[in-house]
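Laboratory data are not the source of any read-out in this text; all were calculated from the coordinates shown. The structure presented is a predicted model; accordingly, all values stated were derived computationally and were not measured. Cβ atoms are built from the backbone, for glycine too; each structure is taken alone.
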Structure 1
Amino acid sequence: MSKKPPVLEMKDLTIKWGSNKVLNQVNLGMRPGERLAIIGPSGCGKSTILRLLAGLLLPSKGNLLLFGKQQQYLRLDQNDPPDVRLVFQNPALLASLTVKENVGFLLKKQKDLSEEIIQERVLKCLAQVGLYDVAEKFPGQLSGGMQKRVSFARALISDSQRQEDSSPLLLYDEPTAGLDPIACTRIEDLIIKTTQVASGCSIVVSHVFSTIERTSTRVIMLYGGQFHWDGSIEQFKQSENSYVKQFRTGNLQGPMQPEEL
């Protein structure tokens with residue numbers, strides 16, 4: 001059996017917005033099965049990394065490889081884009097479509113499966129996130145929490161044109177921002193379950209400590225266009241690295257200056 005390639009590789013990668021370098025010649029690798037959290041102050045470029053990995057933008061310089069393949073085109077311009085699934089902070093459901101149509105949108109678009117098979121897969125994914133009897137409802141008829149779970153069900157839908165043993169990369173952008181602790185726990189459990197059910201690996205962008213600790217095995221600190229620290233979640237809890245310690249304690253004194261946040 002051939003060894004699986006790294007899930008992602010960034011090689012001397014730079015992303016620029018005008019003169020601002022969101023990422024400045026960074027290098028990063030991620031192995032199959034890893035659960036990564038990217039942390040750092042607001043506005044430092046964490047969500048930009050997710051958009052890069054989702055194929056919504058390209059690096060200004062350097063190389064990005066996903067599942068061993070060089071990424072040279074935006075996702076919409078690729079015939080066979082990598083299996084990367086982005087779960088937005090906002091559920092981002094299409095209000096004019098039913099829950100069933102939202103979750104099964106990818107399968108419907110491919111036009112290679114019957115309506116019966118699509119419905120079977122959609123209902124299975126909805127059941128896996130604890131939703132029943134909502135397939136024919138519209139997003140506006142659901143609570144905010146239920147809409148969130150629909151977006152997770154959508155992330156579980158497998159591309160019918162991919163191999164059965166493919167392991168997707170799931171991206172979660174601030175999935176628990178603004179939620180109370182109990183709601184956070186529910187979403188964190190859902191992140192863990194969704195990633196396991198999809199047999200994939202994940203990258204979570206979050207400021208919420210319970211989310212970082214419960215959903216990741218590895219943490220990377222981003223600030224000023226550079227990755228300043230990389231280690232396990234256990235190391236993160238104890239690290240004396242000045243960037244990590246300031247982030248962990250919320251101290252105004254440290255290398256990350258308030259006027260730059």
Structure 2
Amino acid sequence: MDASNVCQDLQRRIGALFTCSEHGDYQRIRTPYLYPDGDNIDLFCKIDGETVTVSDLAETTGWLRMQSAALRRSPKQTRLIEDACVTHGIEFYRGMLQARCRPGDELAQVVTRVAQAALRVSDLWFTFRTQAVESITDEVADFLNERELAFDRAEKLVGRSGRGWTVDFHVRTERRSSLVQVLSTGNRAAARRVSEHVLAAWHDLNHLVAGPEALSFVSLFDDTADVWADEDFRLVEPLSTVSRWSRPDEFAAVLSEAA
């Protein structure tokens with residue numbers, strides 16, 4: 001395929017990634033952009049005279065609200081949303097991301113701007129998840145200190161593939177040392193991705209479980225939130241010992257009795 005064919009192919013096919021259908025008083029545009037849980041970002045067009053308003057009808061902020069236990073956005077989160085709107089030249093009104101397509105404007109460009117803003121706003125979920133994981137790992141660190149278990153935190157290790165992995169805890173007891181990954185999320189739809197990420201880490205680091213000073217792998221699930229399915233536990237079970245944060249004594253026993 002030469003350069004001209006690449007351009008022609010893109011021009012012909014990219015438009016097919018967007019589908020449009022009637023949706024009450026709106027035309028719904030299904031975009032190829034995805035929320036972090038894999039759902040498509042949908043936009044809605046409404047015609048008012050010669051102006052077309054493109055909006056997400058507050059679906060993005062609604063989705064974001066469902067990922068957090070907090071009833072209100074923090075000032076920082078609101079500021080980040082406003083920054084995204086300014087960057088992409090859209091309006092944030094009553095929770096909606098929207099922009100007007102006036103005569104002479106390109107509708108495709110307006111749709112793209114709103115979709116990009118929705119994508120950027122939805123990515124705030126990663127800040128929620130990071131905060132949640134940091135919070136639970138702080139609790140685990142306090143617990144290990146209380147039990148007088150020596151540990152290193154956020155240790156960086158290189159897997160067989162050459163990829164680097166950050167392991168939450170490297171715990172050393174009299175009998176054996178263990179690597180502990182904390183699995184935490186407030187989003188049921190994201191739980192499988194978290195489990196798959198930890199599984200990939202254990203698989204890539206599996207060479208560390210051999211030898212006279214072999215390490216034990218422990219997957220510590222933060223089950224204080226009811227987001228995990230049995231499949232999530234079974235996914236990491238072949239390569240690690242599964243433990244639950246709601247049973248701290250059992251977790252301590254796993255670390256002390258690892259063999």
For relative contact order in percent (Cα under 8 Å, 6 or more apart), which of 1, 2 scores largest?
-> 1
Note: log10 I(q)/I(0) by the Debye sum over Cα atoms at q = 0.08 Å⁻¹ at -0.33, derived from one of structures 1, 2, originates from structure 1
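Have a look at 1, 2 and say which one yields 1.36 for Cα Rg over 2.2 N^0.38 Å, for residues 14-157 alone, as calculated.
2
Work out which structure the value 0.9 belongs to, where distance in nm of label points 7 Å out along Cα→Cβ at positions 22 and 86 was derived from one of 1, 2. Could the numbers behind the result be given before it?
Values: 1: 0.9; 2: 4.2.
It must be structure 1, since only it matches.
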Here FRET efficiency 1/(1 + (r/R0)^6) of positions 46 and 190 (r between Cβ atoms, R0 = 30 Å, to 0.05) has been calculated and equals 0.90, so which of 1, 2 was it run on?
-> 1
For which of the structures 1, 2 does the calculation of helix-only ellipticity at 222 nm (-39500 (n - 2.57) for each DSSP H run of 4 or more, over all residues; to 500) return -13000?
-> 2
Ranked by mean count of other Cβ atoms within 10 Å over residues 94-101, the structure on top of 1, 2 with the greatest value is 2
